[in-house]
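Visitor: Pasting the structures here.
Any read-out appearing in this document is the output of simple, stated calculations on the displayed coordinates, not a laboratory observation. Computed from a predicted model, the values in this text were never measured in an experiment. Cβ atoms are built from the backbone, for glycine too; each structure is taken alone.
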Structure 1
Amino acid sequence: MTSAFKVVDVHMHVIPGVDDGALDQQMALEMLQMAQEQGISTVFAAPHSSAFRVLPDETGESFRLLCDTAAQLLPGMQICLGCEIICEPVYIEQVTEMLRSGIYPTMNNTGFVLVEFTPGESAQGIIHCAAKLLDSGYQPMLAHTERYIALQNSPETVEVLRRMGARVQVNLYSLAKEKNPAVLTFARQLVRMKKVDYLGTDAHRTYHRPPDILDGLQWLYQSSDKEYADALTWKNAARDLSLDQYGLK
């Protein structure tokens, strides 16, 4: 099956054996193949930040092996390195130090960083972390923004964050297959308000949150103008994250 869509997935847990994502190289390759068949041509392998803090050598070696094997078996699939960095206000200084020291990678060696928060983090806590990252020279991309209860209750805070310089990532499955009605509703609200910048699968395994994106893509293109939908699916990421193969640099 070949998809008519073109997609950059900025958030997949596909480096095997380093976090709660892919178990091994075979599963990682199966996830990438599933993604490619649905139109994903670039994947950001973005494990939880603990992988780089606790298993830096293993994470680097596993990533290199995955890239080498995928290049042989899945031609046309580009894999870039990222990191989903957990942020809490009390530890944000440590996070910025980890970034400065190179322990936590940015997204494809750009100034962008993918950051997540606990679901119950306050709006002020999210703003505080975003401000600290921006002051340190990093542009935060909020991972699965639709999940944060404080933002669900205060959508205007998303615009505050975007005016500061933060960017918003939403999971594609949240647009169509999310079982939590509050998360699904907020994900769609963010798209309709045109407050989303990037999309991801947040895929973890072939059987747990797999890269299943077609329903979400269909909803997106039916509910948005094509220019905005294309910006979310690939153009913004290609422009911001140094993806030269898309011809926007």
Structure 2
Amino acid sequence: MSEEIELTQVGGVLTVALNRTAVHNALTPEMIRQLTAVFHDLNTRDDVRVVVLTGNGRTFCAGADLSHMLAAGRLTFEDNVRDAEAIFDLMLMIEQCQKPVVGRVNGTAVGGGVGLVSCCDIVVAVDRAKFSFSEVHLGLVPAVISPFVLAKTGATHGRELFLTGERFSAERAREAGLVQYVASEADLDGKVDELVEMLLMGAPGAQTAVKQLVRIVAGRPKEEVREYTANLIAQRRNSDEGLEGMSAFLQKRKPGWQET
């Protein structure tokens, strides 16, 4: 992996850190390609249980590298579409990663950086972090990240924040649904560790199924998901994990996935 992305694994926890600190971890096409590859490969890695996505330095991610964006303005329409689709595919790969993804927002997130935040399952932001959808200030729109952001914020917050491009606080990000927890600098890692520890208690296959469950059920009429939800719980009851988990509970012991 290049120096633009730093991977660190401790036990079953993989930390993926953006590492272009000199330019506030701005995203380049190569970074996007590498991040997409990392999250794609995670779906086949049994040695990774939880992923922590963060940035090195004092900025989480300043969004797309503007020097590349300016150059992209001179590309053909078709080339620009492919470039934008690569960003969308990265967001989708993170959101649909089969492992729980914890966002450790160590500093400011702008544009595509907020898009990355919105793809994480659980997010902890440092209290000094600022957020912004600054695209309108550049004559652009947050197009490819919008499906992921709006799934978290809803249209009410999204419409305002997309239109104004304003910089808003970590607490406002929490109120808008982008962030679940806000922590001081001193408490940031402790809160992330607490969440990771809780996630490691869960069964890996069940957590993968939960992520799919939320994607399928959220926002759909209840009657439409009756069959799907009934089939899913029936499958999980008969699964190796389900049988092990229920047996371990009754026998007052840890299930196998907590012992590894």
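Visitor: By the measure Kirkwood radius over Cα pairs in Å, for residues 15-86 alone, tell me the structure among 1, 2 with the highest figure.
Guide: Ranking 1, 2 on Kirkwood radius over Cα pairs in Å, for residues 15-86 alone, first place is 2.
Visitor: If you don't mind, another one. Of the structures labelled 1, 2, which one yields -12000 when helix-only ellipticity at 222 nm (-39500 (n - 2.57) for each DSSP H run of 4 or more, over all residues; to 500) is computed from its coordinates?
Guide: 1
Visitor: If distance in nm of label points 7 Å out along Cα→Cβ at positions 47 and 63 computes to 0.9, which of 1, 2 did it come from?
Guide: 1
Visitor: Now, a different point. One of 1, 2 was used to compute P(r) over Cα pairs in 5 Å bins from 0, in percent, and the result was 1, 7, 15, 19, 21, 18, 12, 6, 1, 0. Which label is that?
Guide: That value comes from structure 1.
Visitor: For relative contact order in percent (Cα under 8 Å, 6 or more apart), find whichever of 1, 2 sits highest and give me its label.
Guide: Once relative contact order in percent (Cα under 8 Å, 6 or more apart) is worked out for each structure, 1 has the highest.
Visitor: Shifting gears a bit: Given 14.2 as the derived value for mean count of other Cβ atoms within 10 Å over residues 183-190, which of the supplied structures 1, 2 does it correspond to?
Guide: Here the read-out was taken from 2.
Visitor: So, one more: Between structures 1, 2, where is mean count of other Cβ atoms within 10 Å over residues 39-46 highest?
Guide: 1
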